[in-house]
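Any read-out appearing in this document is the output of simple, stated calculations on the displayed coordinates, not a laboratory observation. Model, not experiment: these values are computed from the prediction. Cβ atoms are built from the backbone, for glycine too; each structure is taken alone.
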Structure I
Amino acid sequence: MKQFERKTLAFVMLLSIFTSCSDDDDNSNTVISVDDAAELVAASMAVATYGAVSNMDYVSDQIVDILDCDESESEIRSDTETSNNGEITVSYTISESYSLACSGGEETISYNFSADQTTTSNPLDTDHSINGDWLITGAEATSTELIYNGSYSRGGEWTYNNEDNHTDTTNTSFVYNNVKANKDDGIIFDGTSTFLLDGMSTVYEPYNYEGNIVFQENNICIATFSTGEQYEIDLNTGEVTPL
């Protein structure tokens, strides 16, 4: 699958970022740095790491076109995919339900989902649970954009296999407010969100971070932590750039 090949290539790059961040830190009972927290926030959002934007893309690619007014569907999907070089394997099972309500010429999708996702690779293994509950307006044929409101959370283990071989257990949650995406290609261009990140580790003290996100054009967003640090996040690859 060409889409998966692009995802796994980006995932390889992202895994190297995670590993380098971990190795550079002083693991003597300190909390993770804000830089590392930003990487975890990005991983819960990016397409490459099967984050929230990947689920949003599924709405625009699939759900919008299969529902009629007042119709509802539910399903369970499972898949396992491996990169061409065999170094990364991603497995997931997702249970989802969605329905379409029509009123006054407007169409609104209700989308609820939960998923289990594991990633196996040399530098990093993950085992995550994912939950989302969204209302999506703009499904009518005359609209050119979809608008997402609702919550998303992702939590579980990150096992770093190189050097210190430590495990972090984190939970990242978001509340999305009027996040707008083009209906034809799913590219986000506007909206806001808040985020909360908390976790514990075999080498770090318990930690928590919070902040807000402003979505910009071309699947780019700016994450601002409550402590003032800002980061640009590429929602396609998960790449994080301090500002």
Structure II
Amino acid sequence: MQISYSSILQSPVSLCAEKHQKYGFTQENLQSKPANNLFTPIALFELINIVNHYPIFFLGEDDIIPVAITGLHNPSVTHSGNTSEIYQPALKQLYPFALHKLPDQAAGVLIFDESSKQITSSAADSSALALFDENGNPTDILYQIGAAAAQFYTGHLQAKKLALALKDVGILIPSQLEFKVQEDGIDKIHPFFMIDEQAYRNLPAHIVHSWHQKGWLDAATLIIFSHLHWHRHLKAAQLAEQV
């Protein structure tokens, strides 16, 4: 099962010692991060942090995934002027890396955004942390990156199972938020879905019990709570139009 990183990685390529042995990784800074995108795929383990900052919606129909709508925030503006107050989703923290699972195999490979300024040759930036040693073996920093990428991959698949369960019981409904992309020269609209709270409250007892055991009941409640961010955004937009 693959994860689409297209909303984060502009030019993903596989990381390998043969091609990238002399490459290094510079520590994150605000300038090196990707432009604020509309949405970011999320992992189940970060749900409690996500809902405090972003509304959670579901993108796709057959292959549906949960995403944080990160485009509602301007990361440079907070009440206190401190950008660290806004939680950055795990996939953004992992940038410019991610894990790509090999087809029909348990193994995976690290990929990185070739357009990122955080990946550079050691000759160009002596402060860059080496990804491979002189023998072409992964360094400690690369092992740490790989472990974080694997954790996100597993956590996202868990979140995706929840999304599919919500879809299967018929409690996801189209929202007012849409995502427009150009495919083959044609603009296509992809709707975002959200949980119908009333339908959620009317779930059969056997599903409620099953979801409680899996932790999905708590997760769905948190996602409904995150809708408050979306409602506040709509209200602010309406007030701006009136002004």
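So if we calculate FRET efficiency 1/(1 + (r/R0)^6) of positions 139 and 171 (r between Cβ atoms, R0 = 41 Å, to 0.05) for every structure here (I, II), which label has the highest result?
By FRET efficiency 1/(1 + (r/R0)^6) of positions 139 and 171 (r between Cβ atoms, R0 = 41 Å, to 0.05), the leading structure of I, II is I.
Going by FRET efficiency 1/(1 + (r/R0)^6) of positions 147 and 195 (r between Cβ atoms, R0 = 30 Å, to 0.05), which of structures I, II comes out largest?
Working: I: 0.95; II: 0.40.
Largest value of FRET efficiency 1/(1 + (r/R0)^6) of positions 147 and 195 (r between Cβ atoms, R0 = 30 Å, to 0.05): I.
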- Item | Among I, II, structure where relative contact order in percent (Cα under 8 Å, 6 or more apart) as derived comes to 26 | II
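Work out which structure the value 61, 49, 41 belongs to, where Cα extents along the principal axes in Å was derived from one of I, II.
This value belongs to structure II.
Thinking of I, II, which structure, once helix-only ellipticity at 222 nm (-39500 (n - 2.57) for each DSSP H run of 4 or more, over all residues; to 500) is computed, gives back -5000?
Details: I: -5000; II: -10500.
Among I, II, the structure yielding -5000 for helix-only ellipticity at 222 nm (-39500 (n - 2.57) for each DSSP H run of 4 or more, over all residues; to 500) is I.
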- Read-out distance in nm of label points 7 Å out along Cα→Cβ at positions 43 and 211, computed value 1.7, structure in I, II: I
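Looking at distance in nm of label points 7 Å out along Cα→Cβ at positions 91 and 107, point out which structure of I, II has the largest value. Working shown, then result.
On the way: I: 3.7; II: 2.5.
Max of distance in nm of label points 7 Å out along Cα→Cβ at positions 91 and 107: I.
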